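Heads up, there are several structures right after this.
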Structure I
Amino acid sequence: MFTGIIEDIGKVINITDSKIEIETCLDDIKTGDSVAVNGACLTVTEINGKVLSFDYSPTTSDITNISLLKKSSVVNLERALTLQTRLGGHIVSGHIDTSTKIVDIKKSGNFYFISFSVNEKIKKYVVNKGFIAIDGISLTVAENNETVFSVTMIPETFNKTIFHTRKTGDIVNIEIDVFAKYVEKLFGKSDEKKEITMDLLKENGFI
């Protein structure tokens, strides 16, 4: 599990169709540890000085932007959280749901307004003020409609993640807030629509 607070910008040293090597200043990492790479949870298979090696599956290649990376590409990195970690973002699993395209990047004052296209996989989960992880960054949806949603980034987030290198048309990884999926499973999958009552909320552990 992760928090969506990026710890380092890593540099891709080498990449094949199933393995990626990334240089990072992060320490306290062992073989077998989980690290979020652009939000995708990968397992460290080898450590050589400051270079971490990861294997990634065909599914990861298909769903995420990892297969688009090249030598010298930069990536967001976050180590898995511990019981002592401050939860500054939101609960992020590292399981990418889909990828989508940056539609627009605008700066207004010190803030950055970034828009993304909405696809069918995420349309019903994107809500105003809801959490979303984009390339592993914990963000809040500022606005959304049927085709586009946007977030607002403070300078700290923009400059200390790979977003300061991003441009319109770039592909980003998306992870929907896991709690939205639980709510859908509990209330949205049945053919018979359920009325939300106090008893129903108690029955499902919400109160």
Structure II
Amino acid sequence: MPDYAQLNQFLYEGNAKEVERLVREALAENRPVDEVLNDGLIAGMAVVGEDFKYSTLYVPEVLVAARAMKAGMAILKPLLVADAANHPPRGTLIMGTVKGDLHDIGKNLVCMMAEGAGFKVVDIGVDQPTESFIAAARTHQAHIVGMSALLTTTMPYMKVVIDAFQNEPDLAHVKLVIGGAPVNRMFADEIGADGYGPDAPSSVEMFQRFMAAQ
């Protein structure tokens, strides 16, 4: 049985080389790809996200851990893609950081976890205007659009995006969700968002609930 606790620890420390080694060893033991992803990588990154949230870790440490996770994901992704070919995606998710905000750590974590959970994820990047969210939703026939912000000064732009979607009848079915360190459920309700994700795991669970309700 792979030592997922050790893998979690190496990821937390940002030791990409050891993360790669343990991921390969787990696959060599014929462990299921989703098990390696969830128990080995996502579980470790969830701790990183939680510690970042409570200022136990800071941006440099989180970036190093994220690079270690990407090293593991580089090994798993071809296998996940092959598996996805036999299983239709649970839904299509557009993710982006709103205009004026260049932060992407939380967004990237949500994208990785959602992809691992079986969603087709389209990451449109940071500093994105309303038009980019709408265009991506149309182009990719999105079920969910997620917006992220880390700066309190960019939070109001989330309402701009939501209001714009309300003026597009063909996108009325799209669920609009928000997240980020300064965001809370009260703000989400105030601006008319369909959902609020306090952290990456909770966000993915919310996406799954939306799709199950369709």
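Rule-based calculations on the coordinates, nothing more; no lab input. If you're wondering where the values come from, they're calculated on a predicted model, not measured in any experiment. Cβ atoms are built from the backbone, for glycine too; each structure is taken alone.
Assorted remarks:
- Structure responsible for 17, with relative contact order in percent (Cα under 8 Å, 6 or more apart) calculated and labels I, II on offer: II
- Identity of the structure behind 21.1 (criterion: mean count of other Cβ atoms within 10 Å over residues 1-8, calculated), options I, II: I
- Which entry (I, II) yields the derived value 23.8 for mean count of other Cβ atoms within 10 Å over residues 105-112: II
- Which entry (I, II) yields the derived value -17000 for helix-only ellipticity at 222 nm (-39500 (n - 2.57) for each DSSP H run of 4 or more, over all residues; to 500): II
- Computing FRET efficiency 1/(1 + (r/R0)^6) of positions 49 and 97 (r between Cβ atoms, R0 = 25 Å, to 0.05) across structures I, II gives 0.95 for structure II.
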